[in-house]
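Each in structure tokens, the structures are laid out below.
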Structure P
Amino acid sequence: MQLVHLVLPDCLLLILGWCLRNKLNFTPEFFSGLEKLVYYFLFPALLIKSLMAAPISLAKAGHLFIVCLALSLIGWGLSYAIRWFQTPPALSLNSSSQCAYRFNTYIGLSLAPAVAGADSVSIMAVLVGFTVPIVNIIAVNSMAKQQGNHPFKEILKNPLVISTIVGLFLNFVGIDFPEFVDNTLDKLSRSTIPLGLMCVGAALVLRNGTQQGVLLSWMLTVRLMIMPIVAIILGLIFMLPTTTAQTLVLFAALPTASAAYILAVRMGGDARLVAAIISLSTVIAMVTIPLWLYIARLMFDTPSP
């Protein structure tokens, strides 16, 4: 019950965002500007501050990068495993496959304190920072036939990638910001999660018919049910510390990133199908995340002496 209560505030912020957009008639332009503010300024500030404070060494960073790479590649492979029992249209499959391995960073960082407070937030920031470039490269490559942009050029311009590099560099060399800069980053960071969650809620499409029912169901199953199991297995294989392993399971249980819809639109994909998967995964995850957090605690809690 305690875990459910931790998820409820995020649910309310999602509902608030949806109501602002659909009931109080806040314009799409308003949320478009708000999304840009969060994506290009607030979220990078949160990443830099969290990564600077993360107790992480070069060796540990390399270890977590391997875990993130394995999780992303397994998710990508599972998304195409639907071909074992169905042959969906290539356009729909390439568009929706990203929904199996991309993740909603706002919800992840918002729920991270439920695992182990600030320590879990730092670990989640590292997982996000490492995985963002990996999943973007995979997703862009999967849809590359529909657009001529070079994926690596797009990745290097990604503000989350840049802020990850900056945050890790400052952490490793031990550089601290002046107090007024640190306080500014702190204030920006505090506004990131609530505004980001409201943007996610505003983007929810609760009525969006699609005839790709099997494909939609498969991507939801991989994203919300199979990926957390993969995270548990990776945590056991790599013998991750308790907090790291539990945070990894939370990370793997997150709903699909709303940015997947933007990529599908920009690259001429099946945007309607992607929007349906994002919306359903966000709603369903509010039920499945507490379940996976509970299982993670059972699997990885250190026994009392």
Structure Q
Amino acid sequence: MIPPPPVVLAYGIGVDSTALLIEKHARGEAPDLCLSADTGVEKPATYAYLDVIRPWMRDRGIPFELVSYTPKRFKHWPPYYGILEMCLTNATLPSKSLGGSSCSLKYKKAPQDAYLAKWKPAIEAWERGQRVVRLIGYDAGPRDTKRANHALSIDDPRYDCQSPLREWGWDRGACIRRIEAEGLPVPPKSACWVCIANSPQEIRELPTWCLRLIVLVEARAAPRLHTVEGLWRRSTRARPGSMTMFIRQERLLPADEVDRIVRDAPTELIRFQDVAGAIPIGERPTLASWLDRFHAAFPDQGRSAPHALAA
């Protein structure tokens, strides 16, 4: 008898994928693997939610793996990891702020594909001529419809992508109710804090260390920005195109602190890169070491570990 193909949940640690996970388990259809990708800039509350959902999965025997994209060639740059450090190294913004989508493909989909390419159940399924079933948490609400129609229309010879929430007719409200019925707290909206998708209110809710890094990212990229204003691309009635301008307008950081970052930090970073580039790669300091000094220069040093997912 030919075994069925393995089922993998692309777990984004957000509302939709959490509700999907819970309901699939309740129906006796728990995935064979839950796979999450750490971009390095998930919201602090998202990292914290793993302290809730990891034990829940472990107690039910649901395997969970965390993966991330790891650059291997640094040329003359200090070694860097995650979307934040990539932006600072290359003096750019995340792809979505520039009108593309490669940040999601590179830092979310690609590392999951790389893990599954070495995962024995997937390899065995492909050898049998089967496709691995990939569950994606698109809900039945209008907001997810466009994304789902595009993603689920792509014919991938290795994966059969399915969106059960849409088959069940569950919108975001239904997902929230299902999580609450399980007795679990509802996770925050899953999004990188440097993502264009963040609302003004979500920026207001960020800790100061995130706000400083937003200012730094825009200041570092500023000389190369010709068609967009900043991380939010262009101004709307609700907010400016630059998150730094919004941070100023809302007084989320002291004005002199914003001025100091914009004036000094990009130059200091470039100087660090130049010095580090002359050091043999095995001894070269990482960009993370420079960021540690950046944070330490502020009195509160109020920062939680940006790579907490991997802990």
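Since every read-out is calculated from the coordinates, none of them should be taken as a lab result. None of the values given here were measured: they were computed from a predicted structure. Cβ atoms are built from the backbone, for glycine too; each structure is taken alone.
From which structure (P, Q) was helix-only ellipticity at 222 nm (-39500 (n - 2.57) for each DSSP H run of 4 or more, over all residues; to 500) calculated, if the value obtained is -13000? It must be structure Q, since only it matches. For the set P, Q, ranking by Cα Rg over 2.2 N^0.38 Å places Q highest.
Which of P, Q yields 2.9 for distance in nm of label points 7 Å out along Cα→Cβ at positions 157 and 189, as computed? Checking each candidate, the match is P. Look at relative contact order in percent (Cα under 8 Å, 6 or more apart) for each of P, Q: the largest one is in P. Each of P, Q could give distance in nm of label points 7 Å out along Cα→Cβ at positions 93 and 133, but the derived value 4.1 comes from Q. In this comparison of P, Q, the computed figure 3.7 for distance in nm of label points 7 Å out along Cα→Cβ at positions 245 and 261 is attributed to P.
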